[in-house]
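Below you'll find the structures, each written out as structure tokens.
Any read-out appearing in this document is the output of simple, stated calculations on the displayed coordinates, not a laboratory observation. Note that the structure is a prediction, hence the values are computed from the model and not measured. Cβ atoms are built from the backbone, for glycine too; each structure is taken alone.
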Structure 1
Amino acid sequence: MKTYTHLLNTIEKKGAAYLVLLDPDKLQEDKAAAFLKHCEKSGVDGFLIGGSLMMSSNFESLIEQVKQNTNLPAIIFPGSINQISPAADAILFLSVVSGRNADHLIGKHVIASPMIKKAGIEPISTAYILVESGVTTTAVYMSGSMPVPRTKPEIAAATALAAEYLGMKLIYLEAGSGADMPVPDEMIKAVSETCTVPVIVGGGIRSPLVAREKVDSGANIIVTGNFFEDENNWDLVREFANAVHFKDIIEV
């Protein structure tokens, strides 16, 4: 419960938590250490590591770099059962509750659970809700599931509530990497007002202003990923953190 407690404590202290998603296929290994240190200094609360595809062999080394260069939690964001490592602090135990693909609801989990136990990392049960975003994202394609229509916040809210009743500790509203549009504010509001567990929002968030809008709508954790794959955007990490941490602004 150490990592999950860290997230809850961060939400309580700062208003919301800010996580950066690291894709081993896209973050250049020789630049990882500098970026990780910059993120910690700028107020990031932790890292998600993983991706829908794994074309490189940098998964393990990226987790190790997080542990070597920062004091922040390294949380696996798995795209497959191959993305499990004892070097991590925790893993989001994702169930794609927005879809009806049994493999992604429970099937893969049966295979992965003994591996997670053997690795000795903390599983955080997470209801993963894919949201229509204007394009067919990798997550939608790889999961073979239909996203929740962005004009139907009541479907997302009912799905999230069912997941909470099933014991999920987090609700993850995902527009997807490279999404044209982020999760609608109305949907975030509907889910956050219906559920009592923390709500994560990710995908298509490309400015601190949009990040703050999501927090104001009820998001408890904000995730950004491919926006920082462009090194020219690294200077904005602190602005994102300050936008999310409305109770605890970090001075420049």
Structure 2
Amino acid sequence: MEDLQLLYIQSNLVWENPEKNRAHFGEIILREAPGCDLVVLPETFTTGFPVNPVTFAETTYSDSMQWMQKMATETGAVVTGSLLLKEGNLYTNSLIWMCPDGRFERYDKRHVFSMGGEHEKISPGNKQLLVDLNGWKIKPMVCYDLRFPVWSKNHYHKGNFEYDLSVYVANWPAARAYPWNNLLVARAIENQSYVLGVNRIGKDGPGNEYAGHSKLVDAKGQIVSEAPQGKESAIKSTLSWDALHQFRKKFDVGRDWDTFDLTY
């Protein structure tokens, strides 16, 4: 199995301005992404969070979706991040997994942030997403999902793991940086997988501040790479298949995991 080359981008977001955000990320992606397999952007990377979905939600044929396809096609990398989508009268916070050939997968954020009122306008998703990229099994999620270990749980069957990398795209405020940093490590250790958390920086419209702390963590809980606090960064990292496989083989706790059925 080949190693996986990542590019994750920690940036400020221009409040409620999709055009400027697309232009800014596009410049970084076209400069940094060639040679990478996967490009990861923050949650609601076109607008910031929370914004009024009635005004800013898009469709799967929108400018932002077309832009993601263009970025993926021109770089040869999968491009992922979340944005607000509309279907009928429902609005979702949806992670899009855009492939270079224009195919895409979608994950609707399961755990909407009720303490921030997200549940009043955004409908929660009802299914998980697992994708394959160059033989790597990947589970993408969104922000608040990080606090729910059952939803994030890896599974193991006859020596095979359900996923090798989990990805959390986020708008996670600086005031709660401690749980962000520690939960990313916990999710990696308990699931014996790589974990990538990609957060924004700067200040949003309501005045919430974000410090970033975007990072890649390996299955031992060790930090492979991390963006500088509060600074815009485009970080390239390599996921080693041999290192992951050898650690899982040496410390095979997966066979002792509990099995369960998830209902929701």
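Taking helix-only ellipticity at 222 nm (-39500 (n - 2.57) for each DSSP H run of 4 or more, over all residues; to 500) from the coordinates of each of 1, 2, which one would give -7000?
Working: 1: -11500; 2: -7000.
So the calculation was done on 2.
Output the label of whichever structure in 1, 2 has the greatest value of Kirkwood radius over Cα pairs in Å.
Details: 1: 17.8; 2: 18.4.
Going through 1, 2 one by one, Kirkwood radius over Cα pairs in Å peaks for structure 2.
Between 1, 2, which one scores greatest on mean count of other Cβ atoms within 10 Å over residues 20-27?
Working: 1: 21.9; 2: 17.1.
Biggest value here belongs to 1.
For distance in nm of label points 7 Å out along Cα→Cβ at positions 12 and 236, find whichever of 1, 2 sits highest and give me its label.
Details: 1: 3.3; 2: 2.6.
Max of distance in nm of label points 7 Å out along Cα→Cβ at positions 12 and 236: 1.
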